[in-house]
Structure formats: structure tokens, C-alpha cells
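Peer 1: Below you'll find the structures, each written out as C-alpha cells.
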Structure I
Amino acid sequence: MKNKKMTESIKNVVVVGAGGMGALFGSILAEGGLDVTLVDNDREHVDAIRKSGLHISGLGGERHQQIRAEYDAGAVATADIVLFQCKGTATFDAAKALAHLAGTGAIFVSFQNGLGNEDILAAHFGIENVFGGLTSMAGARLGPGHVQDFDRVPTHLGEWRGGLSRRASKIAATFTAAGLETNASPDIKTDIWKKLLGNLTMSAVSGMTNLTSTQILQRDDLRHVCHNALDEALSIAHSQGVMLDRNEVVKGLDLMTAPGGTGDNKSSLCLDVLAKRPSEVEFIYGKPLELADQAGLAVPTLRALYGLVKGVETHYTER
């Protein structure tokens, strides 16, 4: 079947997971003229959006935006693009709930943390219909129907099977025209590893200290832990043929952790720990540690961070 994205305009966007990032992406694209539907299983959150619109604070000032919101993915009849922005722990169930969109020409894009989400989507919808995506933008949910908007930085997406395609460029151009600056990537897997290195470096440290990235790097003791984690994460990337340069990664990390933007945000893992809900530790740390095992790498700092998060989670995830 010829993919309709090659011949038709992109109009209908579904965002699965309307937390801080999902709702923020949806609001930007909706304001830019696309037909956006937010899907989230938090009824209180969805009810608040339906009743009063999405309340957005931070960058751009206080505002409310009317946007369609659904509890049930089954209520979504059609989509051109589906953005997965739910937690990795929910990816399989969310993909299963959207099984009726398989074979319709929809493109499924993972804007999620860690490794493994795209492979889950490929198993449900076919790798030819799956894109990887990443962003360094930051958003946080402040309460039911209420999110924080921190900044604007470029977003990237690309074919999960690799290569720069016309449809990737078309989606990127459509999102950019709608206000979400997006670049089409010829090697999205390498780009995702760049972000993953940042998460492996900072995410658990934020979760265990309840500090922002900027606050963490202002402390010599925590900065030392983060740099050890970064070096170990780089060794895993290199074992996978992802030959990222440490100096370039550090430059990117400096941008991500600068005060006055995303650096003032706590990691999503930290927010999960504070809310006493399961985190994405298996996608951010667990999958890379499996790769480290396969490569015979010693990564003690990453193993310690993983163990600490898992230990804290026992207080509210094991009964």
C-alpha cells in the first residue's frame, strides 16, 4: 500500500501520553493549525482539559488552550501522525490500543526516553511505519490540565530503519510551520543515543537528589558522579558502533543543563519518584546495562544508579 503521507497533507496528529511533554507538543501543533487529539488514561487530567482547556504556564505566559482530549485510544478513528509520549512502561499497552490504526498509512513516532520503545512500535505497526524522535525541550505537568512550558529548542525525527526520506522531511517541515521547530535526521538512532547519554548521566542523579540538572552540576561531588556515568555510557555507545565524541557530547550536555531553560527542570525520572509511580529506569538504564553485559563492559557507576532507583521504587511498586 502506498503511504498516503507521500501524497496527502498532514493534518491529524494524535499524541499518546498528555503529560508535560506530550501536552506541550500537542498544544504547539494545535496552535499552529493542526488537528490534535491528546490521549491519556488519567481521567482527572483529561476532564480538566475538556472543561477549561489546557492550562499552560511559563514560556509565553499564562494561557488556556482548547484542545481535544480522550481517555480511550479506541476513540481515535484516524490519524496521519501518532506521537508516542507516554512512559516507556506504557508503550506496549498503548500500541495495542491503537491496533486499529495499523495498515492505515499512519506514521508512529516515539518521542520517549531510553531504548526499546521504537522496537515495540515496530513489532505492532511494522518498522516501515515507525520513526524515532528526540527533543531537548522540557515540559512538566503541574496538576490536572496544567503544564509548564520551559523553552524552545529544535526537535529531531527520522526513519527508524535509517536514511533521510522525503516523508521525514515533509513531517519536519509541517511541524516547523506549525511552530514546533523540527529537523529530519538521516541517522535518528545516533541522535537518540546522544540524548540517552544525557539521561544516563543526569536522570537517576536528579531522581535520587531531587535536584535540577543545573543544581547537580554546581556541586563538585555530584558532577564527579555524572562524569563517571557519562564515560561509562560512552563506552556502551561505542560498543554498539555509535562512535560519539566525548567533547561533542559534553557540549550538548552543557546546553541541556544551562540555567534559565531545561537545566531548571528535574528529570522525568525524578518526577516519577516524587509521585511514587514506576519510572522509565528499565528503558533508560536497564536496556543499556544489558548491552554492557553483552559487550563485557564494567560500568559500576551506571549499575549503582540503576540499583538505587530500583531500591527506592520498592517502597511503592512492590506490595
Structure II
Amino acid sequence: MYAVTAARFDSDNPLAGLEAGDRPEPAVPDGWTTVAVRATSLNHHDVWTLRGVGTTEDRLPIVLGCDAAGVDEDGNEVVVHAVIGDPGAGGGDETRDPRRSLLSEVYDGTFAERVAVPRRNLVPKPSSISFGEAACLPTAWLTAYRMLFDKSGLEPGATVLVQGAGGGVATALIQLGRAAGYRIWATSRDEAKRERAERLGADRAFPAGERLPERVDAVMETVGQATWSHSLRSLRPGGRIVIAGATSGPAPSAELNRVFFTQLSVVGSTMGSRDQLERLLRFLDVTGARPTIDRTLPLTEANAGFEAMHSGELFGKIVFTP
């Protein structure tokens, strides 16, 4: 079968390790099944894998990709939950299992014609949601769902700042927040992306680092080092930062004086559970909110999608179709 793999690691030039071609059919352990992939989506995680983050060299070559929607062996349309973990070890939440992984960190992933996954990781796909839209959900949109509805502690009507409008998680936060009745503000260095964020549903969009008209109730943070100080300064006393990534670097100045003096909360968030993915699908089915897809490419042109993500030349999600 045709697949896109990480063949080697290169921290400076990650795309140098990207290869495509024939791969063996996926092995199917007990309790697993196969899914014929109809659509799959690209995440920053896939670029980090090519840098050597999250997996080990002895697993190479490994098929990339965490997210997929397709058809299972019984002909059901399904979405693949990307977290491989034991819900029992995490108190009912597989993301809290200390041995958890994302699919393509240990096993071959979804950038292929077929993928093997645990049966419990399959979630029914509503007919109202296309395969391409559904393929955007298990990583970026599920991360945004948990950040906004589980970790923020906010009621609709609160003001939420989304840092770095343009990426998959950020665009999901804007759309989910809009659909749920939050006042959403966003930032970006790029004027065109700020304009697109407002068209997408953000109430206002600001240049990165600009002082806001008023302080916000919560900040959704995935950028990290480049925006951390602005996130802290933008919060009202007692406000909360929910952080689920650090694409610009993981080690900003903590500014502890500001944190304790204004009684801020910093809350970590990672992915989401299978149950939350089911609820996310129901939310989209009911509200009509849908992922923003920057482009859809055949899997044979995956390199072009990786180049766009690596350079930041995208707004929303990149979808591949085998």
C-alpha cells in the first residue's frame, strides 16, 4: 500500500527525512482492526516526528499521521481517536495513562491507504460531517475542545484570547468559541491572517504582542515562548492560561511575580479523551460548525503540505486523501 513515512530524523531540515512509496499492509494485533482511510490531516506533531521528537530511531521507518476518517472492516464510517492508552490506567481518561502515546509515535500512522488501530479508538462519524472535515478533528479540534470547554472554567459570554491565529488548534478555538457564545479575540503577526480570523468568527484580531483594549478572562496558548509574556499581561486578575503547546519554544521567562501577585492560573491540557471526541462530533453535528480546511491534497503530494506547514503558509488544516 502507498504510505508517507519518516525515514530518518533531521532537527535542522525535518522534511529531508520524508519519504513516500509502498509499505507492507498494517499488522493487526488482538483487539485491533483496520480502517480504509478516506481522509487524513496534517499536524505540527508530524513535523516534530521528523525532527526526532516523540519517537525513537529504532522505530524508523514509521508511517506518519495521527488523524483519520474512513471505513472500518464492517463498512461503518468512523473517525480514529489518536491517543493509544488505557482508560483504566488514567481514571477513565486514556490521556492520563502515563504510558499513553499518539498513534504514530509507536505504531504506523494514518498517512496510508489503511491503518490499524485498537477497536476502542473508533468513533462513529455522523453523516452530516464529511470525511475531510472529520479527519481534522482528532488532534487539533479535540485539543481545542478540551482547552475551551473542559480546562478554561469559563461560561459563555466570557472573553477569550487565542494566540497565533492561523494554525489548526487556533482556528478550531475561534470556531468552537464562536459557536458556543464566547467573545473571541485573536492575535497574529500576519495582517491577512488577522482578517481571516475575523471572517472566521473572531470578534477582534490584533497584531501579536499588541496591548489589548481590556484584559481577558482566559488565554488559549499554543505558541509558547514568543507569546507567553503577552499572554500573562493580557489576563485579568484571577484569570487563566490554558496551554496545550509551545511551537515557538518551551522555556519563556515564567514571570512568577506577575503570576502570584495577580493570582493567575496556568493549566496544562493534552489532546482529549475518546468520550470527548464523541461529544465534539455531536457538537458539530448540532451547531453546524465545521473545520477550516486550508487545502486538500492527494497523499502523493504530501510533501507540498509539509512544506506549507513548515513555512507557516497555511490557515486552518491541510487534508490528504489517499
Structure III
Amino acid sequence: MKLTDRYGRRIKDLRISVTPRCNFHCVYCHPLGLEMTDPPGTVSVADVAHFVQAGVILGAESVRFTGGEPLVRKELPEMIAAAREAGVEDVAVTTNGTLLRRRLPELMEAGLRRVNISLDARDPEVFRRLTRGGDIRQVWEGIEAALAAGLHPVKLNAVVIRGENDGEVVPLAELTLERPLHMRYIEYMHLNNAPFEEYRAQFVPGAETRRRIEEAFGPLEPVDTDPSAPARAFRIPGALGTVGFINPVSEPFCSNCSRLRLTSDKKLRPCLLTELELDIAPAFDAEDPVEALLDAILGGADQKPAFGNTLPTRRQRVMLGIGG
């Protein structure tokens, strides 16, 4: 079966947040002073297994585990294994990389296929400021471990913020020249409830980021990508890796969105950029949870909006609580 929403978009990618906890406090995700813990009822291994089983019945082809920082969940390998046992080949994790070197062997044994690693700067001081205290050396260890293990692709994500790390755009692009790394630049979304004028002053359009790279390296060469993928990918001539641009604010890609998100407290979010959440916790406790979750996912897909709200607005949940 192939699940589509009422706008004809194929729903095939599941995002599962397994915790709101994180060992970083990144400025674009984590409002200062906000600390989050796993609430009662946080998704369990069995919950993940049932949700993915229902998703696969409806045609899901990929699962990505997010957070918070998913690697702080000790059960993450079991969750990855459950997704693979449900029949999903494309199982990925979005991580800040700090625990990746240590945990990668068990994650790969469980069936992990690829990783997205946050890397907002190469300069250690810029990185420390953006993450509010993060040690970039731990992230580099995780990147090196992923490459050595043969994971492919290894994607690096940078949220570009004016006055913070926009000067890091070209140094980050240089990482793709001699290594098969996939550097993706993400427009800063108003998902941290920053003051509106501050957010507007710090927003950098993806076109500006691309222009900086082309000024340094010349015209970029297009790379074929899945139309439902959020990034438009390019290659610096002669580079081993790629650069990509995820521009949800200046160039919304809602018409190709293929995703549904499950928060760690069992809310189904048909769209990242709206307040719509469906409390599907009762489905996990049903006598036949897979059957109940089939109905929940079908209902979520039917309520998926045509477009998300990319404008600055006060949001009930910030990125940390939603999951990437």
C-alpha cells in the first residue's frame, strides 16, 4: 500500500523523536533556560516497533530517529533493530555527534545505515558559542568514526545565522573537497521563539549562502536528488562530496513533503511548521496497537496541511520538543 494525503503527496518517511533531552543547548533549537526531561509515557522500544510496523504496512520506506539528542537513549540500538525487523532498510539517526564514536558499533550492529550530524561551524569558538558550551573535538571524532565505518552518506547539517556562523559557510564547504561528506545548509527557522526582530535580523536566505560558496569556488554543479528530499544538492567542481541547501523559509518545499513526525510523548505531527498535533498515545495502549496506529497514521496523513507557517510566530512547542 502507498499512503498519500489529500493533496496527492506520498507519505513514506517517518521521523521519530525518542527524547527531548540534549547535551547541547543550540541557540536555534533550545531556548535559554529551557531544560527538558523524558516525561512519563515517553516512547518505548515496543512503541517504536508498533509504530514502524504500521508505517511499513502503509508504505513507509525510511525511518529517522531524532531528539533532542537520540544517542542519550540507551535503548536506541533496540529501536533501530525494531525498525529493521519491520522491514525498513533506510534507518538513519540525526545526532550532534558527541556520543557517536562510542556508540557507533552497537548502532551499526543493530542496523543503522546512515547519519546526519549537526556541524554549525569549523571554528571551535564559534561552535562553542552556538552550542552554548559544546566541544567540537567530540563531534569530529564522531564524523571520523562514521566515515571509517563506511556509513554513506555522512551528512553534515549547519543552520546559518547572520552574525553567528555565516562566516563559516565557505570553511564548511571546503570539507567536501577531498572527503565524501555531504554538507547541507539549513535556513534558520523560527522554532525557538526568539524575539521576532532578532530572528529577522539573523535570518540568511539560502540563495545568499549559495552565492558565498560560488564566489569562493565558482558555479556549483547540480546533483540529481529525490524530489521529496528537502535539500537541493550541488557539487563544487572536482569535489568528492556535495553541498546542499534546505530553504524552508525562502523556498518552501511543502508540495513535495513526504514526512510524518512522532514526538517523544506520542503526538503525531503532520507538519513541522504548524501547531497541529494529534495525541495518539491511546493507540499505543490498544489491544492491537498496530491496527490502532494504522488508523492514527491514516488520520494524520488526512490532516496534513498544504503548507506550513514559516513566518515568525509564538509557538507552543520549540524544535527541541518536536524533534528534527
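Coordinate-derived values only; no laboratory data. Just so it is clear, the model here is predicted, and its values are computed rather than measured. Cβ atoms are built from the backbone, for glycine too; each structure is taken alone.
Peer 1: Comparing distance in nm of label points 7 Å out along Cα→Cβ at positions 121 and 233 across I, II, III, which structure shows the greatest value? Let's see the in-between values first.
Peer 2: Values: I: 2.1; II: 4.3; III: 2.9.
Result for distance in nm of label points 7 Å out along Cα→Cβ at positions 121 and 233 over I, II, III: largest is II.
Peer 1: Quick check: -14000 is what I get for helix-only ellipticity at 222 nm (-39500 (n - 2.57) for each DSSP H run of 4 or more, over all residues; to 500), calculated from one of I, II, III. Which structure matches? Kindly include the intermediate steps, with their values, before the conclusion.
Peer 2: On the way: I: -14000; II: -7000; III: -9000.
Comparing all candidates, it corresponds to I.
Peer 1: Figure out for me which of the structures I, II, III the number 4.3 belongs to, where distance in nm of label points 7 Å out along Cα→Cβ at positions 145 and 169 was derived from the coordinates.
Peer 2: I
Peer 1: Also, quick follow-up: For mean count of other Cβ atoms within 10 Å over residues 57-64, which of I, II, III scores largest?
Peer 2: III
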